[in-house]
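None of the figures in this text is laboratory data; all of them are computed from the coordinates on show. Note that this is a predicted model, so its numbers are computed, not measured. Cβ atoms are built from the backbone, for glycine too; each structure is taken alone.
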Structure P
Amino acid sequence: MTRYEHLFIKIHEEFAELEQAVCKAALFGLESGHPDNGTNNLQDINREFNDLVASLELALPGLLLKIDDSAVYAKKNKIEKWIKHSDDVKSGIVQSSIQSAIDYAKTLDWNK
């Protein structure tokens, strides 16, 4: 296995660990944490993020990859645009979903 093959696997591993930490925060909140490890989900995200950055920094010079500030800026704007769109859509969907659930519940025979 070459150095870069090893680093690719390491980057993949660190992405997966960051993903897991982010999912736990989404499910349980940033301040929550596993009772056995003594850290909260935000601390776990920060640790995994730094592990990923370390792996990327080791791989970047040899791969001639560089951070393109304009591409990063464009991506941030795109993400913000879709967050706003999602918020707009969710406010309508949640209300209609609740009403649909109420309407459906009214049709059920609860005496069965």
Structure Q
Amino acid sequence: MSSRDRWAEWLLNRRCGGNKAELTRTMDYLTPIRDNVLAHAALKEGETLLDVGCGDGLIAFRALQQAPSGTVIFSDISADLLNHARALAEQMDTLSRCLLSKPQRTTCLRCRTIP
């Protein structure tokens, strides 16, 4: 068993169960959603994008490609996913344009129905 946190383990290894065809189907589904999010963000050169709950960096890394002089803040509760993103950014030679941030504290708010 991995020493990663549950979320990182699921996202990076278990989501598609090691099945390459399933990974392809998943990415075929997620890619247009990612592209739509970034189209609405209308990120311009030199701007900064904050990717809250960045996970494996699907949106963040595409933003770095679309705006070569931009910066992306990767934010996730999972230190393991941020470490994964850092390693990918190093491989892609984009680490200098990335800020990685793990919230120091989380607050859970209870939902209430207001009459």
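Looking just at Rg/Rh (Cα atoms, Kirkwood Rh), which of the labels P, Q belongs to the structure with the highest value? Intermediate results must be reported in sequence, preceding the final value.
Numbers: P: 1.18; Q: 1.01.
Largest one: structure P.
When helix-only ellipticity at 222 nm (-39500 (n - 2.57) for each DSSP H run of 4 or more, over all residues; to 500) is calculated, the result is -28500; to which of the structures P, Q does this value belong? Spell out each step's value before the answer.
Values: P: -28500; Q: -13000.
Corresponding structure: P.
Of the structures labelled P, Q, one was used to calculate FRET efficiency 1/(1 + (r/R0)^6) of positions 6 and 62 (r between Cβ atoms, R0 = 30 Å, to 0.05), giving 0.70. Name it.
Q
Assuming 2.7 is distance in nm of label points 7 Å out along Cα→Cβ at positions 38 and 102 as calculated from a single structure, say which of P, Q it is.
Only one of P, Q returns 2.7 for distance in nm of label points 7 Å out along Cα→Cβ at positions 38 and 102, namely Q.
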